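Coordinate-derived values only; no laboratory data. Owing to the predicted nature of the structure, the values given are computational and were not obtained by experimental measurement. Cβ atoms are built from the backbone, for glycine too; each structure is taken alone.
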Structure 1
Amino acid sequence: MKYNPDIIKSNRKTVSVEVSPDGKVTLRVPERMTYREIEKFVESRSAWIEKTLEKYNSLSDTDLVPFTDEELSQMTQKAKLIIPPRVEYYAKLMGVSYNKVSVRTVKTRWGSCSSSKNLSFNCLLVLTPPEVMDSVIVHELCHLKEMNHSKRFYNEIYKVMPDYDKYEAWLKSNSIRFIGRLKK
């Protein structure tokens, strides 16, 4: 295999790939997955892996200085003040209800929505432009209507945020500058 990834097999249903700032590729795969299937998956994601590796290589050492615990604590506190009112605003606008809103430091995603209507957001969102933060909030709230990423799901997003694609593109281009600074 081209990238010589670390392969972690566990009792899971899906495959995920992670590229760290030091160029290490890690795959998390179901226990039953064969080496050949793993190779095919890596091949299917090779363009994304290459692009991510190039992004990391283009960053300077100062771009990847890990956040301190104090910085992360401050971001979390700030996010806890900013995000819940934004969630409440958009939930009312969209006519959806949710249970809890939590803020944490996450290395792999900006937000999530559970089937029990709990919303979770990455504290690093406070480093993004406000409209980008709002796009993540709207994305997660739309999962309360559609628990998938179907065309209907995206139509719900566009009803609230017609420029959503612009903000999603910003996140894809800039995520590495924030998430890449989280300690392993």
Structure 2
Amino acid sequence: MMNNLLVIRPSELLNKKTLIIGDVSSGKTLLTAYIIGEWVKSRSGLDITIIDLAPRYGSVGRGIDEYIDVGHLRYYSDAGFKAPRLMSRNKLELNKYIYDNYVKAMKLFKRFEEVPTDILVVNDLGIFLHYGDTDYLDSLFELPSTLLVNAYYGSRISRSFSHELDELERIRIERLFKIMDVLIKL
């Protein structure tokens, strides 16, 4: 029996829009970090911005900086991101975390807009999409020549009071499929 192997050539992702999706703990951030590392090694990634929205809660929401040294890159993050479905106890708390995350994410996206780079990487985009719409992202994602984004696209962290959020996030992720050149599903 033959295993399905995913062969990623990071150099082939330059000048393209790439979306990596998968369930929780499927390796989205690890693959993203690998690609960034390869770009940096080949000197292709020196003009790079990483916007890291990962909530870093328990065993989910790993940050890019947990896998590679980001000291020489433009790295924007906020330690205050929450994992809404996992951390909230009810719908009211869920909605508060969603909105707070959106505000934090917008600040990071605005920093990129002020000084865009050729390469933009976004870790854990779903955190933004819980509240923010894809119309804004359509214009933001036109700024860099290379885009690498990952997002949760699964079912393992659903809660009884998060079904509306689960559906909204899925719809918004699927809208992004249309503007991507490469879709990698883990």
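Numbers at a glance
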quantity: Structure with the greatest value (metric mean count of other Cβ atoms within 10 Å over residues 115-122, set 1, 2); calculated: 2
quantity: Among 1, 2, structure where relative contact order in percent (Cα under 8 Å, 6 or more apart) as derived comes to 35; calculated: 2
quantity: Label whose coordinates, when log10 I(q)/I(0) by the Debye sum over Cα atoms at q = 0.08, 0.10, 0.12 Å⁻¹ is calculated, return -0.23, -0.36, -0.53 (choices 1, 2); calculated: 2
quantity: With distance in nm of label points 7 Å out along Cα→Cβ at positions 43 and 107 derived as 2.9, matching label from 1, 2; calculated: 1
quantity: helix-only ellipticity at 222 nm (-39500 (n - 2.57) for each DSSP H run of 4 or more, over all residues; to 500) from the coordinates reads -15500; which among 1, 2; calculated: 1
